[in-house]
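Participant: Right after this note come the structures.
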Structure I
């Protein structure tokens with residue numbers, strides 16, 4: 001009962017902080033973090049103790065699965081060289097660079113724990129980056145590389161983190177043995193994830209063929225997939241993290257063409273809510289732990305030392321990323337084929353600066369065990385979590401608040417490829433619909449059916465004419481669409497107000513009001529999902 005009450009308090013706190021965060025000049029995750037710290041200082045606020053294993057299992061599988069599920073597979077394959085260079089090469093480079101800096105600076109920090117710190121701060125945060133790139137509509141390739149990197153470096157960083165923790169427990173490590181085990185665990189985990197994703201997909205196909213599938217069942221199986229992949233892989237002794245990523249990639253490739261409209265809309269809505277909760281709760285929980293964490297590290301280090309450690313580790317993470325990206329741009333002059341031609345210095349600077357850390361770093365750091373197998377405290381746990389906290393806060397405050405301005409100053413804009421593909425898709429779809437309607441003309445013998453069909457054909461012909469228009473005609477069509485969008489929105493609002501007023505005054509019953517309200521909601525969602533383009 002107490003745990004349930006605590007969960008409700010956390011959700012209420014997240015909702016309140018989300019409202020406040022709309023007026024603050026930094027990323028939303030910082031608001032959650034500071035809100036958690038503030039709540040921890042309130043004596044009456046519940047004191048929450050985290051179980052590292054439960055925290056890892058609860059947060060990371062759904063977060064990694066969602067990244068893979070939302071990743072466009074075709075674009076991922078096209079940009080695989082740049083993505084894998086960042087997701088593997090940059091992760092290892094950051095792990096070593098940050099690890100050596102931390103080991104050199106922090107007295108008493110074991111080398112393996114320093115590398116664990118480097119590994120856990122190497123993954124970037126897709127949520128923080130997407131919040132900026134989606135709003136600015138940057139070039140499609142840059143967006144693909146950032147999203148793909150965030151997906152894959154989550155996996156590689158967490159796997160490296162697990163190996164570093166294992167080295168702490170074992171008291172040492174062998175690079176050759178780690179390389180072999182890493183390869184075996186990675187391949188095994190990826191294949192396990194594909195098998196789980198394929199198996200649950202086939203189960204949904206069978207249920208659909210038996211007419212036993214509905215959105216609730218499909219969403220339930222979809223939500224179970226990351227946990228099934230992770231737990232199965234861990235039981236088999238392979239990488240559960242990569243299993244979740246593989247299951248997410250497969251499900252994201254399969255689901256859009258194998259599910260109906262209602263299921264797709266409902267699934268997206270559920271995942272958006274779940275990710276909102278997970279990201280918010282993770283940062284609030286870190287904020288709640290911070291006073292205790294600070295007190296623990298202050299027993300061993302002064303305030304000046306802690307600030308210096310945080311600045312040095314955060315700076316090492318930021319500089320390592322910039323150095324790796326720009327070496328990939330300029331080294332091809334000496335080493336052909338190292339980097340793609342599309343990555344120009346302007347895009348490279350934006351890519352290098354888009355290195356905010358977030359929930360995956362946080363969840364990994366908080367998953368460090370409290371005790372070693374012999375019962376002694378896990379060495380360096382508090383300072384590693386504290387420094388991970390510092391890197392998250394520093395990158396979100398420094399890079400997260402300046403990335404948008406940097407992209408604008410660099411003049412990065414969405415290229416014509418996406419617009420051309422969108423226009424091709426719209427024109428082809430409307431033309432196909434028009435052909436289907438014309439094929440039905442011989443069936444519409446009744447006057448009312450013929451009138452209805454003629455009206456729909458006229459609408460499709462108008463849409464096709466707008467899409468195929470050029471020059472001044474096309475600009476005029478765009479202005480008409482903008483005006484029509486505005487008028488339709490005003491009409492829907494008036495319809496909603498009239499129907500609600502009838503219900504409030506008792507002139508219509510709930511059974512009449514609710515379906516009409518849902519219909520208006522659907523029409524408004526369609527209108528909101530396809531806003532008219534801005535005028536040139």
Structure II
């Protein structure tokens with residue numbers, strides 16, 4: 001039963017908390033009664049437990065006779081977790097939940113859940129699960145997993161243990177392999193370099209502290225008529241009348257240009273011009289439109305093309321402003337440009353760096369989407385709906401790229417990532433459940449062939465660790481999804497982005513010692529220990545498994 005609750009919780013969090021969106025349906029087709037029992041079946045064998053027993057335990061901590069037979073197989077800690085899972089409120093309403101569950105991504109998740117959680121006649125639970133979630137969400141004072149069980153529109157919920165065990169085993173395999181890969185990276189990061197580090201021969205700067213440049217913030221509105229695309233961008237300008245290198249920051253799905261304002265300000269204090277565009281169609285306004293019922297999808301597949309084109313258009317506009325606008329004239333160096341992005345923005349950064357959409361890889365991976373544990377493929381596989389043609393998304397003006405929690409395994413794959421020629425830094429969180437570290441960052445790192453590549457691993461970091469909460473957020477990210485000490489994770493991003501861009505964009509080689517194991521080990525702190533490696537092969541990774 002712990003496996004059952006765990007599976008339900010994982011998918012519920014993926015569907016409702018990670019994406020945190022939903023679509024208004026009609027509820028009249030569903031009867032307003034709920035399940036009385038949960039039946040566990042494995043072939044011809046079947047056992048059951050009353051939902052009332054779960055409810056009694058959740059609310060009082062008492063285990064009745066019906067539940068006692070199962071409780072002996074669950075340790076005390078797991079039982080405590082079970083109570084918490086059953087009673088933890090879900091901060092969404094029926095509009096937000098249904099909005100998501102009627103999108104293509106939501107329906108994909110329901111299809112997967114429906115194989116495990118079935119009706120009493122052992123048919124797919126697709127429609128029953130959706131009805132239970134929406135009906136439970138309508139009771140805003142009691143939207144919990146326990147209430148979802150109560151609202152299931154059948155007299156019993158049938159759990160297919162064979163399917164459950166397949167998912168659990170696949171998940172355990174992924175966890176085990178990820179732990180092995182993380183251990184390998186941590187071990188290599190602790191090894192001393194064969195040559196003496198130059199870090200000890202220089203005055204070590206505290207790069208998490210602001211630099212010496214004052215700066216101003218200007219907001220410009222860009223209007224790309226050719227794409228009917230109008231969007232704002234914040235420009236952070238150092239107060240100096242000489243051309244300065246430019247860094248562009250691309251936010252993630254459902255976020256906006258404020259989510260990395262802390263980093264934009266930090267880089268500007270070191271003399272970089274920082275440009276932060278907002279991508280319409282995959283920003284916080286898109287999620288707000290979805291919740292309001294004026295949009296019918298998480299994002300349009302076209303966003304996979306438009307996001308890199310937004311950056312290219314922004315650089316074109318900055319080129320024009322540097323010649324015609326007194327505020328920008330003589331202050332922008334368009335020959336020294338770097339890009340940084342997180343999640344969907346990480347994809348954007350790698351596309352601009354030279355990775356092309358890999359339709360062959362997508363065709364191989366996306367048919368098995370209903371069986372994947374990699375949530376990020378739901379976003380990557382949207383590209384299947386794009387015309388299969390050659391898209392010109394790279395930009396030769398960009399000299400280096402940082403990708404934080406990028407999604408790239410299928411939309412680029414080895415064939416495309418190996419084509420990147422510029423320096424790349426990938427930042428990964430070992431506890432990322434949205435873009436899993438092994439599948440989306442560690443293994444893709446082995447595919448990079450550029451001689452200057454860095455893999456930064458934040459042990460215990462999640463998909464949301466480095467993102468500052470936006471004042472425009474539709475729904476706050478739950479604390480448990482953010483993980484421990486996000487301030488430390490953001491400090492790491494400051495500590496490492498400055499020397500990376502100083503060295504590879506601003507051409508200041510004195511910062512190279514800060515891109516070393518010695519420096520990373522020096523700034524590493526609990527509860528998010530930090531590791532850095534500059535090389536890793538597929539063979540080494542397989543050997544670790």
Structure III
């Protein structure tokens with residue numbers, strides 16, 4: 001009999017979340033099986049907005065330059081009353097994580113890029129046209145029953161299974177778990193245009209209770225229009241060609257554009273009550289559905305992939321115990337609900353409940369424009385909840401809201417000793433790191449405990465001025481440097497312990513580090529006894545090494 005093949009990780013679903021997860025695991029050297037029931041990646045438009053955090057994840061996956069080639073970077077949103085008076089403008093200029101805050105893309109292009117990038121990894125196997133029939137797990141492994149395009153069946157095993165297979169997830173279905181929570185159920189007509197010449201750089205939001213409309217830019221003369229269905233209307237009413245033509249004509253579409261797709265979507269705000277079941281995990285739409293008004297559905301799933309990838313790699317490499325994976329849901333779930341609430345609030349602005357509600361909301365935004373700090377709060381997207389963990393794999397330091405613990409570290413451009421400038425993560429790599437901002441290039445010399453070797457932590461000192469010392473970089477001038485300095489100012493005399501996803505896990509005093517080191521040791525011990533390195537794990541590839 002043919003031996004059953006084993007993989008450290010199996011990922012079900014080759015959408016943007018599954019493909020991102022596999023690319024990240026591939027860079028960590030983890031052998032992965034990717035299973036997708038469709039014969040290819042999606043060919044029609046779906047998600048259209050990718051944010052700065054997701055682009056930073058593409059950087060971690062080693063594909064950001066390719067992805068940026070198909071992106072319209074740095075667009076904003078303009079909000080209009082029913083009479084087409086602009087009452088709010090969102091055009092963020094800052095790049096705290098190294099990339100513009102809002103960017104337009106085409107999902108078929110992104111998925112094609114991510115699929116092609118898998119060719120870098122001889123340890124990744126992708127099976128398109130295969131579907132998951134069933135699976136079962138025990139203490140040692142998960143056994144999957146798969147069916148190929150010719151109907152042939154095959155069993156494989158894995159250490160961990162991740163369901164990235166969408167809202168109708170088969171992985172979640174086998175567990176008998178549905179999506180629960182607050183439901184925001186509305187129908188919107190989605191129209192995707194190609195060869196659209198009559199376009200603007202920004203999203204336009206027409207906040208009209210009679211017929212709310214959103215029109216979003218895209219690369220290569222594409223544009224999306226979204227119209228809310230009203231009570232009593234059927235899908236067929238708005239899908240009728242004459243209605244489609246009228247709606248597009250009244251909202252500035254190019255009459256010569258090609259209609260690529262028209263579909264009615266139902267949007268929900270729902271979350272699975274559990275995201276993990278022993279060796280089985282859910283990510284992306286399989287775990288949560290977010291209304292589209294904040295553009296955070298796919299981006300939230302990419303955050304899931306980033307969170308899971310380094311943890312699975314750390315466990316499979318034997319650096320940390322399997323209890324580390326328990327922190328995945330605890331860290332991600334709160335932020336998901338923050339994104340859901342943000343989307344619901346934005347939906348209320350776009351589709352006011354009544355004439356009075358709309359007038360009061362729009363009047364409030366106009367009033368905010370008078371006061372620069374309030375105007376900038378909106379324009380710079382400071383209303384978007386920043387990524388932050390309050391519990392999980394971290395050690396709170398008692399600094400309250402000013403604390404960097406649990407936060408994603410800002411990513412400025414830095415100057416290497418050879419004079420070249422790169423984004424900070426290119427120096428750190430996707431691994432644990434000890435980072436300090438100090439005048440002394442040898443500031444980390446006293447942190448010589450075996451703990452840091454066990455974690456494989458790289459060391460980096462960021463100096464205010466030019467430096468030619470190994471293990472150092474200098475910070476830039478300008479807004480990015482100012483933001484980085486401000487963020488690290490409370491941590492003078494400390495090193496920050498960074499996780500491989502560039503979130504801050506702990507602060508370590510440089511002078512008397514004993515108690516902090518003991519606390520980090522206890523944090524590691526809480527993940528459980530680390531398993532030996534799995535035979536399917538490869539050495540981390542050189543392109544992921546710090547520069």
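Where a number appears in this text, it was derived from the coordinates with a stated rule and is not lab data. Model, not experiment: these values are computed from the prediction. Cβ atoms are built from the backbone, for glycine too; each structure is taken alone.
Participant: For the read-out helix-only ellipticity at 222 nm (-39500 (n - 2.57) for each DSSP H run of 4 or more, over all residues; to 500), a value of -8500 was computed from one structure; give its label from I, II, III. Kindly include the intermediate steps, with their values, before the conclusion.
Facilitator: Numbers: I: -26500; II: -12000; III: -8500.
Computed on structure III.
Participant: Something else now. State the single structure among I, II, III that was used to calculate Rg and Dmax of the Cα atoms in Å, for residues 241-512 alone, giving 28.6, 88.
Facilitator: I
Participant: While we're looking at this one, here's another question. With distance in nm of label points 7 Å out along Cα→Cβ at positions 129 and 249 derived from the coordinates and found to be 1.6, which of I, II, III does the value describe?
Facilitator: Traced to structure I.
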